[in-house]
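Student: As structure tokens, here come the structures.
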Structure P
Amino acid sequence: MEFTIEAIENLIKLALIVAFIYLALHLYLHRRRAEWVNKFNTLRLSVMSILTFAVAAMMVAEKVLDQDSAPLDKAILLYLHSHVPVSLHGFFEAVTLTGSSNGLLILTALVMTILLLQRWRAEAFLMLATMILAPLTIYVLKALVDRQRPALWETAWYWGSSFPSGHTLGTTAFASACALCVLRIKPALHTPALIIAMTWIGLVGLSRMVLGVHWPTDVLAAGCIGAFIPLALNMAIEIRQHRIANHQRTST
């Protein structure tokens with residue numbers, strides 16, 4: 001019951017912070033950059049998503065650094081360990097491999113090749129920049145936080161500290177970038193692409209907890225950061241394209 005109340009309080013806090021920042025941005029643009037208001041409104045969902053993931057990641061990181069999440073982290077891992085059948089561990093080990101650095105490198109190379117051959121340059125940039133920033137973010141955060149991995153039962157050894165989950169962050173960044181590329185190229189296929197992406201992300205994140213190599217907050221923060229990176233890059237691309245279009249209209 002205590003965990004439920006705390007979760008509700010955190011969700012309300014998250015919603016209020018995001019709403020405040022969003023309204024402040026809208027007010028600033030309305031007063032100082034009126035020509036951007038219409039574009040800002042069309043990107044409303046993207047802006048809200050970026051703010052939500054960014055604020056959520058910071059809130060989770062704060063709890064990790066203050067060690068406030070330890071009891072809930074431990075309770076969730078022990079629950080999964082006692083309720084997920086051992087017969088499924090092979091499946092989750094295979095799922096984890098799909099989110100490994102080698103697996104994501106191969107997938108990124110494949111997607112980049114397709115995008116470049118089709119001359120979808122903006123989408124290729126989105127994918128490339130995402131998959132450069134994601135591992136850099138993982139490396140920096142692991143070095144800064146230096147959180148101990150779970151030791152609740154015997155597990156496989158993995159490099160680096162526990163926070164954030166590198167597999168989850170990398171998978172989320174790649175899958176989100178792919179979904180955004182689909183949205184930009186073939187909007188009609190965006191919904192199935194998003195469903196596939198979310199399913200894959202969820203399974204990789206769950207696999208890290210089932211295998212006992214990451215705390216739940218490692219996975220949650222990684223998912224938020226992994227989604228934030230391509231969303232922010234995509235918005236930067238949208239803003240640049242909007243600026244170029246405005247310049248072309250004014251110069252003709």
Structure Q
Amino acid sequence: MNPKALLLLGLLLGALSFCPACAHWSNVPFPFDFNRFKDQPIPEDVAPWLKGGEQSSVTTRIKKVAQKISGDNRRERLFRAMQYVWKVFSYDRRLNTEKFKRTADELFKSRILGGCSDYALAEITLFRALGIPARMVVTANVDWMYQYQQDRLSMTEGHSFIEVFLEDSWYLVDSTYRLFFTHYNPALGSYPHGEYFCGRGRDFWDMGLRSGQDLDRMLGEQALNYGRGFKEPSYPRYPI
């Protein structure tokens with residue numbers, strides 16, 4: 001299945017998870033025994049990623065949500081935070097046209113999310129409110145980049161990931177597919193689902209993304225400079 005179809009499937013499953021008849025979906029068992037993990041001190045070069053940006057400010061509203069989420073270590077709080085978002089928030093595909101325009105506080109006020117950018121923004125802000133250093137990563141789909149090199153009118157295709165610092169290293173989270181990746185290499189450049197690195201920041205505004213046009217420009221520049229030789233990373237993945 002191509003990355004675009006997988007993304008649509010992930011969003012469909014997300015929509016199903018809010019149906020009362022499908023409430024069991026939010027109770028999928030955690031894949032880890034959290035007691036096995038011990039937090040290490042957060043290094044000085046990682047600590048700045050505890051702080052949000054203008055779009056991802058940890059407001060009083062978000063702090064109150066964080067107080068409801070328990071966990072003895074960063075890993076457990078991360079998993080419980082992701083399940084909270086998927087249980088409490090709903091999905092409305094019409095809001096895809098509003099991507100990058102709303103703040104995290106506005107998302108938590110409405111509890112209605114659009115595409116992968118909204119899920120990533122809501123979760124990265126909640127992670128930081130729970131003491132988890134986190135960074136936003138925007139990617140471009142490799143197949144789309146090849147197509148764009150031939151036809152610059154092709155519709156932009158990319159994705160949003162979150163990097164989180166747990167125990168003593170960085171891990172990768174896909175908030176749309178509800179996946180947690182281990183053995184992650186932040187310097188690799190290649191990402192799951194056929195995606196390639198475009199930018200990293202505290203949030204989308206921090207990367208200069210405030211509209212769909214801004215995204216088209218960022219991903220388009222990456223596409224025109226992209227070569228060949230993409231290899232899908234073989235990170236172990238766990239559903240949340």
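Rule-based calculations on the coordinates, nothing more; no lab input. No experiment lies behind these values; they were computed from the predicted model shown. Cβ atoms are built from the backbone, for glycine too; each structure is taken alone.
Student: Given structures P, Q, which gives the highest value for distance in nm of label points 7 Å out along Cα→Cβ at positions 81 and 193? Kindly include the intermediate steps, with their values, before the conclusion.
Tutor: Numbers: P: 4.0; Q: 1.9.
Looking at the calculated values, the largest one is P.
Student: Still on this structure, please answer the following. Suppose FRET efficiency 1/(1 + (r/R0)^6) of positions 153 and 225 (r between Cβ atoms, R0 = 30 Å, to 0.05) works out to 0.95; of P, Q, which structure was it derived from? Write out the running numbers ahead of the final one.
Tutor: Details: P: 0.65; Q: 0.95.
It was calculated from structure Q.
Student: Now for a separate question. Quick one: Rg/Rh (Cα atoms, Kirkwood Rh) came out at 0.94 when computed from one of P, Q, so which one is it? The partial results should precede the final answer.
Tutor: Working: P: 1.01; Q: 0.94.
The correct label is Q.
Student: Shifting gears a bit: One of P, Q was used to calculate mean projected area of the Cα convex hull in nm², for residues 73-128 alone, giving 5.7; which?
Tutor: Working: P: 5.7; Q: 3.5.
Only structure P yields this read-out.
Student: Which of P, Q yields 10.3, 30 for Rg and Dmax of the Cα atoms in Å, for residues 97-136 alone, as computed?
Tutor: Details: P: 10.3, 30; Q: 9.9, 31.
Derived from P, not from the others.
Student: In addition: As an exercise: helix-only ellipticity at 222 nm (-39500 (n - 2.57) for each DSSP H run of 4 or more, over all residues; to 500), calculated from one structure in P, Q, equals -27500. Which structure is it?
Tutor: On the way: P: -27500; Q: -10000.
Derived from the structure labelled P.
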